[in-house]
1. Of the structures labelled I, II, one was used to calculate mean count of other Cβ atoms within 10 Å over residues 208-215, giving 16.0. Name it.
2. Of the structures labelled I, II, which one yields -3500 when helix-only ellipticity at 222 nm (-39500 (n - 2.57) for each DSSP H run of 4 or more, over all residues; to 500) is computed from its coordinates?
3. On relative contact order in percent (Cα under 8 Å, 6 or more apart), which of the structures labelled I, II is highest?
4. Computing distance in nm of label points 7 Å out along Cα→Cβ at positions 64 and 80 gives 1.8 for which of I, II?
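Please treat every number below as a calculation from the coordinates, not as lab data. As the structure is a prediction and not an experimental result, all values here were calculated from the model. Cβ atoms are built from the backbone, for glycine too; each structure is taken alone.
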Structure I
Amino acid sequence: MIRIRSAAHSDIGRVREENEDRYLHDENAHLYGVADGVGGLPGGAEAAQLSVEAVDELVRATPTGATPDLVQLTRQTNQRVHDLGLKLSPVMGLGSTLTFGHIWGSTLQIAHVGDSRCYGLREGKLEMLTEDHSVENEARQRRAKGEVVHYHEANRNALTRCIGQPTPLNVDLISRPLEPGDRYFFCTDGVTRMIRDSELAEMIAKPGEPETVLRAIIDLAVRRGGPDNATGVLLYIDGLE
């Protein structure tokens, strides 16, 4: 049996008129994560909301004893958001990031699309377990292969993948064997653009309940200007039996 403590919190920030972030925090289903409606597209809140609702429904619908196929679930979620986009925004569509984890046995599986993130803290060391699907990161990877790639600086943070896209979706799947003492942090870019990884490492490692630690992180992002919605889900692995 696994022993877990967790918390989830979202803040609209100081600039946006609507919170288009959503989170997954289903302790019974061992399901945790975040979704962030894509800026520049209409219906960001609707896209993020449908993303988390679809994942929760599809994971719970998995037959008893079977391991959920997170890649297939994410693609099904993508199709649902795409279909909604055809109704609400037929010209531009809808879009959301989606980064979520599901614990099965003693393993955390993470499905990831977009630039929300999941971090893991183990023995005091913080590691970013996901990779942002951005123009800048894709260009860096292609350059490493010897390709000549150019992009406009203003577009460096633009997404190359999102939930709701019409083309077949490539989903990153990360598998992480759990260890007692692990801490995992799912968050939107309203957090990571305002707080350095080194600061996150210090804050996540602090003693205390996850609710207290998480609110301190979100509050710091807001105090530093809160230009975007800031959302996080913090997970402590207290023990494995």
Structure II
Amino acid sequence: MSAKATTDMSPSRLPAMPAVDSWRYNPPQSPWLDRLYEDDHIMVVNKPSELLSVPGRDPAHYDSLLSRIREQHAEAAVVHRLDLPTSGLMVVALTLEAQRDLMRQFRERQVAKRYVAVVAGMVEQHEGLIDLPLICDWPNRPRQIVDWQIGKPSQTRWTLISKDTANQTCRLSLEPITGRSHQLRVHLASIGHPILGDRFYATPEQQARAPRLLLHANALSFSHPISQQALSFEQAPTF
């Protein structure tokens, strides 16, 4: 199913989003750093939910995946990010040479990423493509919205993994073709299947059904920035 072909999701047609309460940053302390791979140039880690990818502007938001890595690798730099509540695989550059090449790979869409999500409702088809243009909702940032006039092209492929009819939920595999902010979360909410635990795009009832956002980056493939060896990593979600 292509959402572009079958769904009218102009900003005026999107459902009203629930208010988001103010939050206090409380990053998880254990495991301190879950490393899957490390050499002189890169590190692949499993970011826990509720840990920032990079330090925030507020000094209280300094603790992050990057700040933890920099305690041992002062030149470390992120080349992509995961949202605060999203868990899963990230590759971090430890040298400037590695940073430049990994950024090129992401820019040229040579990096393959896959996510697992648990969404509300029964998905009717086995797979599909969501093609909805996204833009920041500036009065309510960091929220994003679908906007057919000025939104940036955004595509997500999805595949049904399993259905839970008793709880009226589905587990999906997601492959973002583009990499917009909140893309997976907005795309799924826009077709009527918000991710459980999403405090931005799910209803209060859907938020309360999970202790965290049920979205996890479970697979990551790219070329080593120095040797150009093909590397692939997988990490199953805990939900």
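1. Considering all the candidates, the number was obtained from I.
2. Details: I: -9500; II: -3500.
Derived from II, not from the others.
3. Going through I, II one by one, relative contact order in percent (Cα under 8 Å, 6 or more apart) is largest in I.
4. Clearly, the read-out refers to II.
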